[in-house]
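Following this line, the structures themselves.
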Structure 1
Amino acid sequence: MSNLNVDEATQAHIQILGKEALEKSANYTIGNHWLILVGLLVSALITWIIVRSGLLDKVAARFGEKRRKLGTFLTCTVFFLLSSILSLPFSIYTDWAREHSYDRSAQPLSDFLIQGSIETVITAVLAGLFFLGVYALIRRTGKRWWLWSGGLAAVAVLSIQLLGPTVIAPLFNDYTPLPEGEVRVALEEMAAEADIPADRIYVFDGSRQSNNFTANVAGIGGSARIAISDVALKDASLDEVKAVTGHEIGHYVLGHVWRSAFVVPLTIIILFFLADRSYPFFARLFGSSAKLQEARSIPILLFIVSLFGVLATPVFNGLTRIGEDRRISLSLSASGAGVSVLHPPFCRMARAQCDGA
């Protein structure tokens, strides 16, 4: 495998997919790019609606100084719940209808909405707690709040990495030990090389949400585990399973969990710094009287973060691509196969999804 040229192997595999499949894949990827812009416009509209409605002002006004922490938490939580409700039509189109139109999912709308509701509640509570800390930093550390927020973000990232596999993920899928067979034998060998115990290899009902085979290596320390979608046992070849899983093991072996604990906080610091400097302008633009240190400023604060995040997408993509190239090489070496990591016709989509992560 040392003589394998990854780029040439990938291009050779792409060419066998056929013109129709490649066009479909390209259309999906181009559509994703346009949706980034549309999503930003939707975010601006939701921000304007929430600010003009005055609902957050009313929620915040019900709590005085003695109950500031509770008021801050509830104001932020209400914002995330309300924004999720307002963005529901857009989410149904992007995450359900569009996925069905490209044969990437067969999930019933009812199940999509139920799982989306669970996700919304979890997000609202966890984000509410995170921004409770952010607003406390704004009030206590003054002009350097954005710098201190990096430490808070690091704690949040590591907490999610630790609790995600055992607490959050089981709320959306059923995880069971991977049954005996050639797939398990192959993954046990790969897990051993990554120092992941064989009893931490699971299969989950990923076909519930997606028709594509996916895998992940999540957790840190004792919570680390390998999980593959049940699509692997139905439609994927052994080489595909090994390539995809090897790619994800590459995340773990290369220490990308710990890199996230550095990169995400650094990104938060930069975006919050820009938000701090530009907040007065955007507050006037949306017609808000809220000061930055007030929890009712959260719609504008997050819109600014979204805006600059979109503008910085090429930078994020470049950093992601560097990591992806290393993981692709590692996964090919581990799997012993020079194949695409996803079923046709969606091999290009895999790279687009990673670029947008």
Structure 2
Amino acid sequence: MSAAKHLTGDLKQAKRIVIKIGSALLVDESKGVLRRRWLQALAEDIATLRKEGREVIVVSSGSIAVGRRYLSLGQRPLRLEEKQAAAAAGMIRLAHAYQDALGHHGITVAQVLLTLDDTESRRRYINARNTLDTLLSLGSVPLINENDTVATDEIRFGDNDRLAARVAAMVSADTLVLLSDIDGLYTADPNRDPDARFLPEVLEISAEIEAMAGDPVTAHGSGGMVTKLAAAKICLGAGCRMAITQGHEEHPLKRLAEGARATWFLPKANPAKARKQWIAGSLKAVGTLWLDDGALTALNKGKSLLPAGVTKVEGKFGRGAAVVVRAADGHEVARGLMAYPSADARKIAGHKTSDIESLIGYRGSDEMIHRDDLVLL
């Protein structure tokens, strides 16, 4: 099978990478302690990627597996509230271990806890995306886990594979790497079927592909191939490629960059194109902006939409809402996602960027709609 020329199974082409680490890789399951030597080797890999100019986000499992030991919960199945307590005890140790490992390379770790609600509520989604973008621009490595201490069953991901995929989509990452206890997708469970074939590349999640998934096989992990394929669906829809590769050996990212065995799920579009398609065709517009001729000229040159070029704001909406953009003669010229709620947008419309803080009491984005959130029609 062949893939789109701009997206291939090659970690060296990645610019913004999300790395998901399973509990079985990070935690010695028999003792409930972190595999610190493995983590130090991973930190070296991340530092190398950073030196090459790549941005890295880590989504890490392991907090419950570590925390249960400190709370003397043993190896029995845990109730939800016990998992939440174990996560609270384990996450602080997990974050400290990551900071210790990456700190040796001069890298700051920033902890971010998310729930399913945070990726589905438009306001929370925008806030989380902006926070992660800012952390990356400041040179940090965001360390993400599900906020188990507050999440109830109905707002839980339940696994970090899908959380990692949602994060990858949220930040328009071009690559998600799932470090796992298996080196990729097979036509059947290779531990049970000697005739199982390895699939090096997948271009779509068909019913046939979904039928190949099995069940979780580890005591501490909550994911299996089912959740990995669910993650792949999210990634393909967001224009993000995804790799499943074995992570038990030290330096798993270095090995992947050097061609280690992996299944690559390759989308038909890159993240930027997929995001533009989503804005243009999947979101219902809840407001309208009217532009002057100068702003229209700027948009056609690939610029962002500044408040000064907006003559009128119609509708009631929140930050991150989709709006129609119209020229002075009334025809629709673009669609985009607002950086300001409607009440503030009305106050700053027609004004210079330097006037924003005095008009609404805080300094937000310089743009009414950033060019990355704008689709010309």
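Numerical summary
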quantity: Identity of the structure behind -10500 (criterion: helix-only ellipticity at 222 nm (-39500 (n - 2.57) for each DSSP H run of 4 or more, over all residues; to 500), calculated), options 1, 2; calculated: 2
quantity: Origin of the value 3.9, where distance in nm of label points 7 Å out along Cα→Cβ at positions 194 and 234 was derived from one of 1, 2; calculated: 2
quantity: Ranking 1, 2 by mean count of other Cβ atoms within 10 Å over residues 34-41, the structure that comes out highest; calculated: 2
quantity: Structure with the greatest value (metric relative contact order in percent (Cα under 8 Å, 6 or more apart), set 1, 2); calculated: 1
quantity: Which entry (1, 2) yields the derived value 63, 44, 38 for Cα extents along the principal axes in Å; calculated: 1
quantity: Which of 1, 2 leads on FRET efficiency 1/(1 + (r/R0)^6) of positions 130 and 258 (r between Cβ atoms, R0 = 30 Å, to 0.05), largest value; calculated: 1
quantity: With FRET efficiency 1/(1 + (r/R0)^6) of positions 26 and 138 (r between Cβ atoms, R0 = 30 Å, to 0.05) derived as 0.10, matching label from 1, 2; calculated: 1
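Bear in mind that the values in this text are calculations on the coordinates, not laboratory data. Just so it is clear, the structure is predicted and the values come from calculations on it, not from any experiment. Cβ atoms are built from the backbone, for glycine too; each structure is taken alone.
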